[in-house]
Every structure is written in C-alpha cells, then in structure tokens.
Structure I
C-alpha cells in the first residue's frame, strides 16, 4: 500500500496560471466510494450505528486482535507461512521475517485515549482500524486429478463459496450475507465450522458482523485479524 502512486489532477492537459495543482495519494481515492461519496471509515461508522456497536465494543475487538496475534507469534503459528526477505539495515544484511504492523503491547487504556477519525465521538480510531501496510501472499490451487497425478496431500478442500452484494454505504456487512449464502449452499451451519476468519477492515465493522451472525469469539480470528496484521488490500 505504501507503493500507491501519487496523483496530480489536471496535469495531463495543464493547469491555469497561478493555480497550484494538489498532489494526492491514489490510495485515499481508492478507499472512497464516489458513487455514494463516502470514505470506507464513514461506512463503518454508519454500520456501527445501525448495529448498535459502541466505541468500547470496537476497542475490545482491536485489543483482542493484537493479543491473539502476539500469542500466535509466540507459539510460532506463522513460522511456516512466512518467507523471510533479506534486507539491508545500516549496511548490514538482516532477515526480515516478522510482521512489523502488529502492536502486541497495546492496552485498553491506550486505545481508549485515541481520537475518533471520521466522526466526532465516533467509533473508528487509528487503533481499531486495519493499518496501511505492505504484504503479499500466495496459495496453490489444484484439481483432484492433479493431486492424484502428482501424489500431493492438500492442506484443505474448498467445499463452497459465494459472492454477495450489499448497500455500499454499509459495505462492511458483506461477510454476513456471504457467509449465510455459502452455509445454505453447502448445507452446513456455523456449529459445523471449527475456525472462522472474517476481515477486520475496521473493528466496528467486524463487531457488527460478529453480532449479526452470532459468531463464537473463541473460534473466530483466533490468531488475530487485520486490525493487528494490517489491511488485506496490501
């Protein structure tokens, strides 16, 4: 996300004399829905009001995300998932192999002191929203025939998926109808699922999904979510 290009609006065809073009980051343009003229954080605030999510609810989710990441990191959960990258720091080569965005020492008191970003006395703060981050990931998909041919043991099997559209002014509620749709399609219930992951674009948004679906916190985002790890758009 730090590699997002900057924009000079009007520079393609020139600007009028004495008018200074404004340099803008393309990232912020991408995080605003111009059809409804709302930034993503504003949609989270609207969703929070609709679902009765308080600032305390959001901060509680954020703290849990940080604590769970810290615990998973100590247990080496991410060790086999991360490929270290050699980088130079002060002339010395260092193996960069630990996510730098998580803040494992976060406390409830620290979160409570942060100002809301999008609304006065709102629920979204810098501490309970997923951060601007860089990252990459990869996964190999294979057919059953390919597994047999190459004698491979799969990590998992995809049994169903769904894609659902929602009101863009409360876009973060999308996981709710999507999960409901895939459960109906597969004939499963939430009780049949051992581990659940839901994106934490904003803790407010996640709390709304958790509440609407009746998710069990003990088996949801068990190793921390995007509030700790950073925005998944990275």
Structure II
C-alpha cells in the first residue's frame, strides 16, 4: 500500500512505476499495488477589496505567513493580474517559476510560503493589457499549479468586482472571503459591493478588516483618525 497523500497525479504515476520496476527487478512475479491518503480538496481563501490602496496585498501576505507559522501548509496566489505586488512583499522578485508539463511549480519564499504571481512572468514595470478571458486563464494557471500538499491557498484578488473575481467564483469557488477596506465612505461603498458579489456567489464572509483606522502619535501618544472614523 502506497501513501500518496499530497502528490499530484503525475507524481503518483511516477511513484507507481518506480515501485513496480523495483519489484520486477527483485523477482516479484505478482504485485498488487494500492494507494491511499488521497489529497483532500484544497481550501481557497479569497482576499478582496472594493478599492485599491487599502492594504489588501499586505494583509494577504501577512495572513499566509501567519497561518504558515501556525503549522498550516499555505500557498499564496497573487491574482492581481494588472498590478502584482506579492513578489516584492515576499522577496521573490526576479525569479521565474519552473514548469512541468503544462503546470508551473510555485516559487518558495523566505517566509515558508510558496507563491505564484504574474509578476514572476513579466518584466518589472511591464504593463499587462489583457481582456477578461485572458486574465481569467491566467488566474487558472496560477491556481492549478503544482501546489503539492498545500492545504490552503490565499488568493490576493485585484480591486473591484471584475472578470478575475467572476472567474474565481465560477471555476475556483473559495471556501471563504476576507474583505479589506478603510474608513472612508467611498472605500466602504465599494467594499460593500465586493461583499455583495461574494454573497451572490454563495461564498461566506470570514471577516472584514478596516485598515488605516487610526494613528497613534509616537511623541505624545494621542490617537488621531486621518482617514475617518466609524466605518
């Protein structure tokens, strides 16, 4: 009986061939081979926002690193196709993912979180002028990569409620969503739209983070609210 938990199908096939070849060389005439511990479905946590610049990518990276430090096997997908920032946040800039077949292998980061991003596939600063279907296909390639025994994928979505979000809901339904906003009325309005999109898709809201909610002066200790209060 072979324990193949966490292995992709191609790796399972290679392992089976190696075992059968070893048994044949050892003179075993009748080999009955079974496999067990098939990988459970991988959980996807989507991190979204209505507007850009609210700290969504920073929260995504910190969420993935925090879960990894708790012992979970976590991967990070930078699905912000048009404005990828995770390679810089997780210090993997300038590295290219290797491919096996038609799937990519994630790039390890210094924080113990493997990751993939469009930022690994284009030149730094290069604009990505893709229409919806191409962006959706790119999302699929990032999510359907060789993630091995990764239990949880944190997906850093682009701002808004566009094609990438719709593709995510239709083809890679998340187990839950985290919404990031700031206290400004305009940011909260767009965050509400993002929440509504996930609710329509049947994705439960895990939580909402109000970022930049206050600032404590390092000199006098007084708290001020430069971006508003009570969102």
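When distance in nm of label points 7 Å out along Cα→Cβ at positions 157 and 173 is calculated for each of structures I, II, structure I comes out greatest. Structures I, II were shown, and relative contact order in percent (Cα under 8 Å, 6 or more apart) at 25 was computed from II. Given a value of 22.4 for mean count of other Cβ atoms within 10 Å over residues 61-68, point me to the structure among I, II it was derived from. Structure I accounts for this read-out. Among candidates I, II, the computation of mean count of other Cβ atoms within 10 Å over residues 149-156 that gave 8.1 used structure I.
Given 1.08 as the derived value for Rg/Rh (Cα atoms, Kirkwood Rh), which of the supplied structures I, II does it correspond to? It must be structure II, since only it matches.
Among candidates I, II, the computation of FRET efficiency 1/(1 + (r/R0)^6) of positions 69 and 93 (r between Cβ atoms, R0 = 30 Å, to 0.05) that gave 0.65 used structure I. Computed over structures I, II, FRET efficiency 1/(1 + (r/R0)^6) of positions 85 and 213 (r between Cβ atoms, R0 = 30 Å, to 0.05) reaches its largest value in II.
Read-outs throughout are calculated quantities, based only on the coordinates presented, and are distinct from any laboratory measurement. Predicted model only: the values in this text are computed from it and were never measured. Cβ atoms are built from the backbone, for glycine too; each structure is taken alone.
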